[in-house]
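Only the coordinates and a few stated rules stand behind these numbers; no lab work does. Bear in mind that the values here come from a model prediction, so they are computed numbers and not experimental data. Cβ atoms are built from the backbone, for glycine too; each structure is taken alone.
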Structure P
Amino acid sequence: MPTTAARFQPFGLTIFAEMTALANKHGAVNLAQGFPDFDGPEPIKAAATAAMARGQNQYARMQGVPELNAAIVARWKAQTGRDIDGESQVTVTSGCTEALAATFLGLINPGDEVILFEPYYDCYLAGIAMAGGIHKVVTLRTPTSPHAPFTFDPDDLRRAITNKTRAIVINTPNNPTGKVFSREELTQIADVCIKHNLIAITDEVYERLTFDPGLPHISIATLPGMADRTITLSSLGKTFSLTGWKIGWAIASRELTQCVRAAHQFLTFCSSTPLQHGAAAALTHGEPHIAELVRDLTAARDYLGRALEGLGFRVFWPAGTYFIMADHTEPSRRLGISPADDVAFCRRLTADIGVAAIPTSGFYDNKHWGRPLARFAFCKKMDTLQRAVERLSKLRQ
């Protein structure tokens with residue numbers, strides 16, 4: 001019988017797929033998987049269908065269609081004040097997940113070490129493993145108060161560096177914690193990168209989804225000494241509620257871009273041509289939509305967060321993304337479940353209460369940090385969240 005290759009055997013089915021299947025089985029409100037239950041803007045979809053009607057349906061250039069590359073350049077200039085070259089520094093990919101895979105495969109050699117901040121997005125582990133790399137973690141420690149951020153100890157980061165370290169991955173705003181890394185924290189990371197000649201790989205797919213004007217998103221590539229040692233990754237789906245389009249991109253120096261493209265050409269080579277034209281329209285004309293989306297997500301966050309607090313969860317309020325992390329200790333006790341078993345809690349929540357959430361221990365190497373926590377997605381219509389809260393109210397009984 002065929003068996004899965006050894007490099008993938010440690011991973012199994014992702015927790016997202018498992019919890020979504022369980023939600024479907026029990027007819028639960030799915031606050032587990034992070035995709036909206038509302039559609040993206042009509043003009044952006046119309047731009048994609050117009051491209052199809054014009055016959056733009058064949059393979060695109062490996063680096064992306066010129067219109068999208070130009071739109072990414074203009075957006076980067078507007079956000080950072082920095083000029084980049086769309087032909088040699090921008091690579092369009094099939095979502096940020098492919099951008100991550102191409103980056104790891106193009107940059108990491110067998111035995112190289114890559115530093116992750118835990119909790120981490122689970123695909124980082126598989127991407128590093130595919131490249132033959134070894135991941136090491138620095139823990140983002142759970143805050144003691146609801147509005148404080150998850151934080152790391154800079155000494156932990158410095159201790160994690162060895163002569164085999166090749167790169168540090170930074171996800172800001174962070175999934176699943178909702179943390180937005182501060183300028184001070186990014187400067188500490190940048191100092192380590194410069195001192196040890198490391199590459200920063202930054203996953204910034206939630207860059208426009210922030211809620212605290214006093215804590216804006218900052219790209220580490222804009223800090224002194226970091227432009228030539230950073231690969232900045234982002235995507236269309238989260239910002240424009242078009243997650244199924246799978247359009248992402250990588251921005252890097254010419255030299256690092258060559259590393260990314262060396263792998264990208266053998267992964268997907270190019271992404272959907274008409275959807276790239278739709279993405280170009282989104283980046284060029286989409287600012288009003290983004291402002292409206294952030295307003296709606298702020299209201300959704302506040303509604304769900306207050307409801308969870310009222311049901312006995314200890315909520316850690318996110319400064320970005322569209323996820324809430326919450327300590328489930330008290331609700332678990334009401335259900336007769338150990339507060340140290342996030343998987344059992346989320347399965348029971350889905351099957352018996354009718355609301356799906358994600359257990360977070362799978363996002364940690366040090367599992368004990370994640371076991372008291374569950375992640376809820378609030379990128380949903382308000383009536384969806386209201387149905388979820390109505391079902392969750394059974395936890396009071």
Structure Q
Amino acid sequence: AGGLAAVIYTDMVQTMILIVGAVALTLIGLHRVGGFEALRAAVPASYFHMIKPTSDPNFPWTGIFLGAPILGIWYWCTDQVIVQRVLSARDEGHAKEALAEYHSPHLLNNQLTALFHDLFKFGPNGEVLNGDIAYPTMIINLLPTGLVGLVLAALLAAVMGAMSSVFNSASTLVTLDFYKKLNPGADERKLVNFGRIATGFMVLLGLLWVPFIHLISSQLYIYLQSVQAYISPPIAACFVLGILWTRLNAQGAITSLLSGFVLGAVRFIFELMDRVHGGHYFENPVARWIVDINFLHYAIFMFVVCSLLLVIVSLMGPAPDRKKLAGLTFATVDEKMEVLPSHAVARKPAAETPSERRLNIAFSALLVATVVGLWIYFR
């Protein structure tokens with residue numbers, strides 16, 4: 001775990017630098033434009049309302065409240081990068097505390113970042129048509145010279161660290177879940193070499209894909225959210241229903257995942273084809289609906305379809321062996337595992353202490369209150 005520990009410590013330092021830079025950037029920017037009220041008066045009123053109408057092309061309120069949680073479940077509960085870091089915690093109490101405390105600066109950083117584009121559009125250089133460059137442009141133009149280099153270095157290091165974490169996690173999954181199962185006799189050296197090859201292949205695919213990003217959206221953030229909306233629903237459906245209901249089986253899960261992959265791929269490919277041809281490629285009403293529906297609404301549709309398939313196919317097949325569910329669902333989390341001796345109990349992480357529990361509850365309550373307050377203020 002030494003390598004992972006080094007990554008975590010590096011991320012912590014980078015996060016502190018980026019938050020300090022973001023706070024300084026926001027304060028300087030607000031001072032330049034005459035304060036927060038001057039900023040609100042200078043930009044469209046819709047910029048400060050998070051609850052958008054259902055007709056909003058990017059973030060309708062129905063998509064935010066019903067679709068965005070699907071993306072959140074996929075990322076925060078099943079993404080390999082997040083899971084790897086949570087499992088590195090000393091015990092259950094530390095894992096909960098880290099998650100609760102992490103979201104406070106994460107929420108602060110999100111709110112500060114939301115102001116960057118507005119601040120720069122109100123600056124002396126005029127509007128920025130591409131919001132993706134607002135943040136680095138403000139860093140260069142507003143921060144003092146020494147802080148510019150420090151924040152840019154931390155930003156670039158964070159980007160490289162995030163990419164390396166993704167490639168490392170993805171290559172680990174491919175190596176252990178596919179290559180090792182197909183080649184059970186492979187030694188450690190072969191596994192490492194295959195992991196390196198897999199990493200290089202994924203880097204190459206990523207580079208080849210860059211020219212197509214602008215076809216989905218001119219804004220990088222919306223592109224990332226839309227792609228996640230086409231990936232996350234089947235995984236979120238299997239995860240949520242899987243830990244809640246012991247009747248689901250592998251056949252239902254595979255059917256749900258494959259069907260979700262097809263639905264997401266169809267939307268993604270149709271959207272690319274339509275954008276390449278100027279937005280008028282499909283005339284069929286069904287194809288047109290697939291292309292035009294908001295990506296968060298499409299995520300809701302995918303989640304419902306995948307959940308129904310998961311339940312129906314599972315009920316058509318046999319129930320899974322109860323022993324194989326030990327430790328995997330809420331109902332079986334304390335049951336003995338089949339691979340352990342009959343006298344051994346399923347291994348569990350050390351329980352959180354009373355003081356840790358109180359602290360975690362306090363941080364969680366503060367976080368919920370902050371989020372609710374922001375939604376009310378910017379409704």
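With helix-only ellipticity at 222 nm (-39500 (n - 2.57) for each DSSP H run of 4 or more, over all residues; to 500) coming out at -12500, pick the structure among P, Q it was computed from. Mind showing how you got there, number by number?
On the way: P: -12500; Q: -22500.
Traced to structure P.
Suppose mean count of other Cβ atoms within 10 Å over residues 86-93 works out to 14.9; of P, Q, which structure was it derived from? This value belongs to structure Q.
Can you say which of P, Q returns 56, 47, 38 when Cα extents along the principal axes in Å, for residues 22-253 alone is computed? Before the final figure, lay out the partial values.
Details: P: 56, 47, 38; Q: 66, 42, 42.
Label of the originating structure: P.
Out of P, Q, which one gives 23.4, 73 for Rg and Dmax of the Cα atoms in Å as computed from the coordinates? Derived from Q, not from the others. Using Cα Rg over 2.2 N^0.38 Å, for residues 30-77 alone as the calculated read-out, with 1.58 as its value, let me know the right label among P, Q. Corresponding structure: Q.
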